[in-house]
1. Work out relative contact order in percent (Cα under 8 Å, 6 or more apart) for each of structures 1, 2, 3, then name the structure with the largest result.
2. Where does the value 55 come from, among 1, 2, 3, when percent of Cα pairs over 23 Å apart, for residues 103-254 alone is the thing being computed?
3. Given 3, 10, 17, 22, 22, 15, 8, 3, 1 as the derived value for P(r) over Cα pairs in 5 Å bins from 0, in percent, for residues 63-158 alone, which of the supplied structures 1, 2, 3 does it correspond to?
4. One of 1, 2, 3 was used to compute helix-only ellipticity at 222 nm (-39500 (n - 2.57) for each DSSP H run of 4 or more, over all residues; to 500), and the result was -3000. Which label is that?
5. Check the numbers for Cα Rg over 2.2 N^0.38 Å, for residues 175-230 alone across 1, 2, 3 and tell me which is largest.
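Laboratory data are not the source of any read-out in this text; all were calculated from the coordinates shown. These numbers come from a predicted model, not from an experiment.
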Structure 1
Amino acid sequence: MSLDLVIQAEEVPTSDVKMLYVMSGAAGISRIETVAHQAFRLSAANLESRAAVHAYCQQSGLDFAFVPAGKGLADYGLIAMDMDSTLITIECIDEIADFAGRKAQVASITASAMRGEIDWPESLRQRVSQLAGLPESVLQRVFDERLKLTPGAETLIAAAKKHRIKLLLVSGGFTFFTDRLRARLNIDYAFSNALEIADGKITGNVIGPLCDAAGKAQHLRETAAALSLPQERCMAIGDGANDLKMLAAAGFSVAYRAKPVVQAQASVAINHVGLDGVVALFA
């Protein structure tokens, strides 16, 4: 199978493109024009150069990916995405906790869970307990005042819609946010966790089955089955350890500005450009 090497960054120096062309033994160079940042495709690259390419790109601040030649975005039928720190720039639970003066404590637990250092379901319960007593209105304030889409997210979603690819938002966060993002962005499916609300206040509990690592993977598999899609036509994008099972369930996986444990296991990693970098891989 012939592979192309895609190089991306906000700016890619010509000298770097030439060096990677030689290093990878590629047969040609073309500019990718479908994204706002700079991206280049080095055709017929040698996969044996991967270690050297990785080291060079890491030092130079470039994203790279070896992708099958001729593979297009339309070859996929489903894209599953994490929400916090993937589709959006924040961790919603950390921002909610800020209204209780507990952001630092909660963010520390979040970071540890995303690195895979502690049990994720237990970490969620610990963090949610810190929200007890906050008014439900805080959720709307976080959505209105702090939630921002990741750069390139709308470009990726538009490209998926153009190619009739179904979109699945699957999150360890909360339905308050996934439901609103689903409506706002015309996402096809969304699954996450439900915060318990009583008398207009957050109780500090979640209700219903947890959308944890196993749950995320199960939602991807069930959605793919409902759409009669084989694994190789499914793509998954995430950043934390609780995304690993979902990424493994997809035929192609993207670690987006992800923890090291996730980057080590995903098909490709994107660290320097936005989510539209996924579009460039298949342009």
Structure 2
Amino acid sequence: MKNTQQITKAMKQVAAAKIRRAEQLQKQSRPYADALAAMLRDLIANVSSVDHPFMKPGKEGAPIGVILMTADKGLAGAFNANLIRQAENHARENPSVVWYAVGHKGRNTLRRRTEALSGDWSLTAGVMLDTAREVAAKVTGDFTSGAIGGIVLISPKLVSMMSQKPETRQIVPIVAEEKATSGDGPKGAVEFEPSPEFVLSRLLPKYLEFTIYSAMLETNAAFFAAQLIAMNNASDNAKKIIDELTLAMNKARQASITTEILEIVGGAEALAG
């Protein structure tokens, strides 16, 4: 138990060191994500019709493509199990599903339970941005070809160090928001060069790539947060068990010593008699 406690303490320290780096990367990506989302909203709001596959409903009757994003490793409490349970609930509501797994834990589960696994990638192996581009290219090709009728992302949301909640969101097709009312104030004019369709045709793939990349960063940070809490709890539980075992060992040793003393005293009295 002492050896186990040393291991859990070491893993806790590693998770604490890695989560700072993961959170830093996530925070650095937010300004780009906010600017990209604002630009996309302005473009969609100022275009009457957009001839792009991401802005149109998918093929009718085609299965939904679901990207399940989990960690590559375990020992993080119920982190991966909650994401897999969220995916199972989504599958029960939508029987026709094509799966795409990012992370070894989700991939292993899907391989055991379903045959509709169209692709799988590691979360942390290699350059994360390159992996996000590969995932985006795969799901985009399947969506434009009609193999899937939409793209749904299941990934964790890092609420705080103590809370990581699974989140399900549709990312394709993109649904345009309702136009702002007159009470929101005037909006600036937007000019397109060479055309709105050309600008959106370049922007929408970047939007999908960065949405997946941002989710991967958040999954990585949420995993280390969950592992930090899990290893801290494991270290505390190991300490409690060590204390209980030490008390039991001391009682057993004291009982053995008392028995030996009684035997010696009894033998001495017998010899004296």
Structure 3
Amino acid sequence: MRWLILFGWLLSTLSLLSQNLTGIWRGKRTQTEGGCYPEYALELQISFADNSIMGRAYNYFDRERYTKINFTGKYNPQTKRMVIIENAVLQYNVPINCIPCIKTYDLTWSINGIEEALSGEWKGHEMGNATICPPGKIFLTRQNQSIFPVEVNQSDSLLSLQKKMKIQNREKEIVQNLIIDTSHIKIELYDNAEIDDDTVSVFLNNTLLLYKQRLTDKPLTLKLTAFPNTDYELIMYAENLGRIPPNTSLMIITAGKKRYEMRISSNEQKNAVVRFRYER
């Protein structure tokens, strides 16, 4: 009996350690009397790594009437509790008598059979002032698909650079299509063969992630979090052709226990493209 108890405890501990919250969570957010509406639909797009959380929150009535807010947070795998703090309203289209709330979520992860849920409470203040919003409760379950576009996270500095870039319209050459079984992906880029000052920019779903970086024998490294059932397109954009055309690189993709190695060539007429999809 003692061994059975120990075995059960080990399984529970491993489950906690391996818990991956990355994905789409959707359900209801209620609000006590005094709010704009007693009940809202809510979708959280959560990226999760090393017990840290970031992503987008969509509070909505339908696809036309919603607020889009980014957030960060922390998860405690022992208590299964997370605290999510919204940072800024990115977009909103709400009735004129409503003001978006900037919210803090206090949620707990649970599982019943195969259904995973996040449940708890929220509180917050109105956008643009310190007026307290009437609080409420939240209940969300994990979903296979998002209602709203899943965006790639990008720093403000790269966003600013991308707005100033003059990107040439080039043909796409598909190097490889990958189906992966993990949300955590590492991409390493090296110059292939002789180091000749090849310089690249890298885009993921048209979002700039590396800007005019020189390829060497030391890797340029990207760590990505992929959402389930979402298509991704990684584009290598040659900024020059180096001393020995074309622009060539070695790309190594590590996804869980799998490792993919591919040699890539880009020039002023074509971009090399790798496509991948995470299927749970």
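1. Details: 1: 22; 2: 31; 3: 15.
When relative contact order in percent (Cα under 8 Å, 6 or more apart) is calculated for 1, 2, 3, structure 2 comes out on top.
2. Going label by label, the one that fits is 3.
3. Working: 1: 2, 11, 17, 18, 17, 11, 10, 7, 4, 2, 0; 2: 3, 14, 26, 26, 19, 10, 2, 0; 3: 3, 10, 17, 22, 22, 15, 8, 3, 1.
It must be structure 3, since only it matches.
4. Values: 1: -11000; 2: -22000; 3: -3000.
The read-out comes from structure 3.
5. Values: 1: 1.35; 2: 1.83; 3: 1.28.
By Cα Rg over 2.2 N^0.38 Å, for residues 175-230 alone, the leading structure of 1, 2, 3 is 2.
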